[in-house]
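What follows is calculated from the coordinates using simple rules that are stated; it is not laboratory data. Remember, predicted model here, so these are calculated numbers, not experimental data. Cβ atoms are built from the backbone, for glycine too; each structure is taken alone.
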Structure I
Amino acid sequence: MTQLEWLSASDAAQGIRDGLFDAEQLAQACLERIRQTEDQVQAWQHLDEAHALAQARARDADRREGRAMGPLHGVPVGLKDIIDTLDMPTEDGTVLHAGRMAGRDAAVVAKLRAAGAVILGKTVTTELATYAAGKTRNPHDPSRTPGGSSSGSAAAVAAGMVPLALGTQTNGSVIRPAAFCGVYGYKPSTGLVSRHGILKTSRTLDCVGWFARGLDDIALLAQALCGHDERDPDTRAMACPPFLRMLAEEPPLPPRFALVKTPMWGHADAATHEALAEVAEVLGEQCEEFNIGESVRAAWDWHRTIMEAEMAFNLEAEWTRGRDQLSTLLQQQLQRGREVTALDYQQSLARIPQLIDGFDELFQRFDAILTPAAPGSAPPLGSTGDPVFCTLWSLSGMPALNLPLLHASDNMPMGLQLVGRRGDDARLLRSARWLAARLQAA
């Protein structure tokens, strides 16, 4: 166990339970990795080593004294710096919130602490979780973007700094950076995980997501974080799906995958087209191209209308108090949002249930949708990349996974996105494990 920092969260938690190492040793290994790589990657916005180690020692004391150990006992986790924490600043990627202390934990942070996690620190976000890039670099090539807006979380996991990190997605802010950085990324169905205590940009579209080193870790965190929260009215009062149990099960039948190109297929580069064709060829009769047609092309406009109108509403204070300190890009977004008519906004909202219903035919025949996670590998710094292959699924509130199974000719990671029926997240994870095993065996 000489490289604790590279353990998966599942293996780390098991190792602590079995006494192979303790939480302090694991935290020390992660902090040492950060010291080695942070100058190049720049993934962290707030990191207090003494506080991180104090948490780890407290977890070790719990274990020694026989107190209950949660499923993430002693496991370090990074948090996107729009997620409120009682004991660390939350600055939301803007000078307007510099030094902000929330005075409370977000719902997901409270659940992480209850599960025994060590909150290592806050990772870099783009400006107010939108498009203006922060300081973070791609761990595979520092001249390229890690994606956004959950830039630091994806980069920290990819660089071996932390086994798990939380982000959020309103358009493509989990799946895209996961693809660019070559890690697993998961955006759950809308309403599965509470957003209470997290910067609100769009109530309709905002979703908590996370980055990990494997599907076991995705399921482990899903089991810990899902659940109804009356403070987030969009969460559902229902039992948490059995993520870990279903992930361990073999599907009753080999899953079938729909290769969906969407009307935005032309935005992908030639390498992405070729990679998806090769995946389809390996899957053979388990994969079939499914044409959703031009009827959904307007969905990208509906998404933009909803997102920008709700951003203008939720960021009104920042606009009023300090618009001159916002990036030009964000100023333009907010100005457009302020100009959206009530009719256009309500009509766009009304399309979402119709869009979800329209996928029923597909999911009667297929277990999951196979589609690109991004147009290609990570572009150069200066842009966080195009979220065009995530927009439709974010608008529909459907669960999505990035599987880091593909590489470009220059060995940079390329994303493979798997999308499931809304509310059927555990089945999506099971299908993903079958798919990964099939592709890795090919």
Structure II
Amino acid sequence: MNGKFVMLASALLLTVATFAQKKELRAVEKAVKGGDSKEVLELLKAVDPVLPNASDEEKAQYYFLKANAYLDLVDKKIDTDANMKLAADTYKELIAAEKASGKQKYTPQAAASITKIKGLLINSGVAATKENNNTEAAQKLYEAYLLDKKDTINLYYAASTYVSAKNYDKAMELYNELKKINYSGKGTEYLAVSKTNDQEVGFASAAERDKAVKLGTHEKPRTEEIPSKRGEIYKNMALILVDQGKIAEAKKAVSDARAANPDDSSLMLTEANLYLQTKDFDKYKQIITEVLAKNPNDAGLVYNLGVISANANNNEEAEKYYKRAVEIKPDYTNAYINLAVLKLQNEKTLIEEMNKLGTSDKDTKRYEVLKKKREDLFRSTLPYLKKAYELDPENTDIVKTLSGVYGALEMTAEKNALKAKMKK
């Protein structure tokens, strides 16, 4: 008799609890219609104690109402960051609950809301980057990745932004995640310009892009290959390890990466650069020779070899690589710019010597010699700067440098013509 009474009492309590939560949920729905999200969250607190006894459908409804309330507060810009996280976490609880129950009444809407939150986090991260708030930006981008781990590019951007924030420990943690999933980032972009706003936009496939062009909504289709980001990832990992005095670990990390990805030329460059930094010149030259043997006609690769050589102050070798890059790819704008930069670097030495000269006949003669060398130096840059300008007339750095060279050579007509073109 006693046992039956206990069972009856338990059943009665469960019935009362179920009635209570249904009543509370109806009150919550009424508050939702009134648009008062703070009241919704307060009313839901009354459901918390009896939630474990709720049915799967009622639990899903509870999470859905709660997550929507948090997201509404985000839309109203109330404690945005905190409510964004609470909304995302609650939507994830909802999806997990419905997955466990086998019913997916709210899951599609929850997934769409999570996508919206991911977009808000990315936009917020980009905005923070523009304000040089790299720590906040990195956090937002990492949170976006945690919401959708299939979108691995956000993990890559978060790691890079932590490097900019000089939070090397966190950057290393994220780079190790990228390493674990063997992230490359290599791919193809299918682009076309929208006739509505003249903005270039990306498409999921060439077929989708070509269809938009055929329909007349877009124009100027082009395809761009996105290079592997592994080289940059391991380069940054190596730099962090070198900064921490872990040279052997740095070399092993890059060597392991190359072994796992033997065809990734960016990793070969990273390894070469690492040996260059650690002044192991024999190993550096060995890898460079290997790089060229594998890809003698890869303009981007040859250009990067020029950059590495220039960073090592080996200007003669850098010039050789840049010239080879434009032989392979005659429209390689950056190679022309860097060829000009290599030449202009020598101006500083000439100016310093000219400024030290006095007014004696000997010094005056020497001044004229140096002046002529400086003019010859400027003239030697003109073919490269003019070609770079021809390829990219909107590049303000090219225009300023070319204008400066014209001015130094007293080529007034050319300088004025350049200025007139820019005004147009």
Structure III
Amino acid sequence: MLSEEIKEFLLEESVKRFLRYVQVWTTSDDLSQSKPSTENQFELGKILAAELKELNLQNVTHDNFGYVYADLPASSGLENVKRIGLIAHIDTSQAVSGKNVKPVIHKNYDSGTIEYASNKDIKLTTEDSPILKEYIGLDIITSEGDTLLGADDKAGIAEIMAACSAWRNFPELKHGPITICFTPDEEVGKGTLNINKKRLPEICYTMDGSEMGELEFECFDAWKATITFTGLSVHPGYAKNLLINAVHIASRFLSEIPEQESPENTEDREGFYYVTGFKGEVEEAKAGLIIRDYVEENNEERMNFLKKLKELYEIRYPGLKIDIQFEHQYRNMLQFIENDKIVVDLAEKAIAMSGLDVKFHSIRGGTDGSRLSEMGIPTPNIFSGGSLFHSRKEHIPTLALQKASEVLIHLAKLWISA
């Protein structure tokens, strides 16, 4: 058990850091070809690298791709304990603006409606987020309603940094060697694209889950599809049998995607198609989709459906050209972790030691851990504590920041005798 002094320290440290980090704009961009996808991600990376040095971590580097690495030396006499890695991502989703985030703490939540200072059109209720019923009496952090909050994944960063601060300030908290890694571009599926695998240990944990107590080691098999429609412009007054209106035809094409297989109509272990972007003119239109399922064969069926639809539309509209490019973003990490049960077992024990019920959960999405597990580094995902990510209603209780930090302290101790 941790002392009340240490728990209070973790609460203060994690909240203070979180409130600071969310105000740094780090939105990524899935259309960008730069590495990282947005220059602004470097700003938070610089801040984190400087803070890690202040916490006396070693080998602190902030590379040209935006990754931050650091090593926490083991407590004296524990240098031979197996090294573990702690990972969180710097970027936030482009689904909602992450610029000029102004965090707000709603003290002593009373189960009522949470209103937003900068957006009177939205309100946060227990209907939106049933987990709020479990947070009565807690302090809840939101944005002002005109941006997302950024708990995904600046909560994870703050929790890791708070644990590092506790390890420095309370030498009685014993631990083996630990590597810290903060990644860019996780939200656009490129969080491990340029990661330096040599800097990582054989076992890692991402702090990128949702509500308190969650532990995840299964995720979607994930694909991205980019569909380009090429038409032909002709004066509309003389267009009969000549005009090939790419943007109009593309709209019809996208409407053929089964509505029942969209994110808003699926749950649990159901997969989906998700149109993430669409733009175009008469001669060219382009759509972006992501395709998700826990079973690879189901995604293959969805891709085959799009291929057959392409063939049908090219017959239906002579002269139309449709190009579909598929990109495999990440695989279901269960197949890579299930044989390394100790990695999950110790995380489960650490969560229980923090006083929380362990909630095993299959991610309806992915994390950097998905790719890392495929690369041979088993990487389960531990909760960071937020809810309604990627939205203006995103929120997190301050207690979750503290509890996730506690889990890291317990996890490091458990690995000493593993």
Open item on the list: Can you rank I, II, III by relative contact order in percent (Cα under 8 Å, 6 or more apart) and just name the one with the largest value?
Closed with: III
TODO: Out of I, II, III, choose the structure whose coordinates give distance in nm of label points 7 Å out along Cα→Cβ at positions 357 and 373 equal to 2.4 when calculated.
DONE: III
- [ ] Kindly point out which one of I, II, III the value -0.27, -0.46, -0.83, -0.97 was derived from, the read-out being log10 I(q)/I(0) by the Debye sum over Cα atoms at q = 0.06, 0.08, 0.11, 0.12 Å⁻¹.
- [x] III
TODO: Using helix-only ellipticity at 222 nm (-39500 (n - 2.57) for each DSSP H run of 4 or more, over all residues; to 500) as the calculated read-out, with -12000 as its value, let me know the right label among I, II, III.
DONE: I
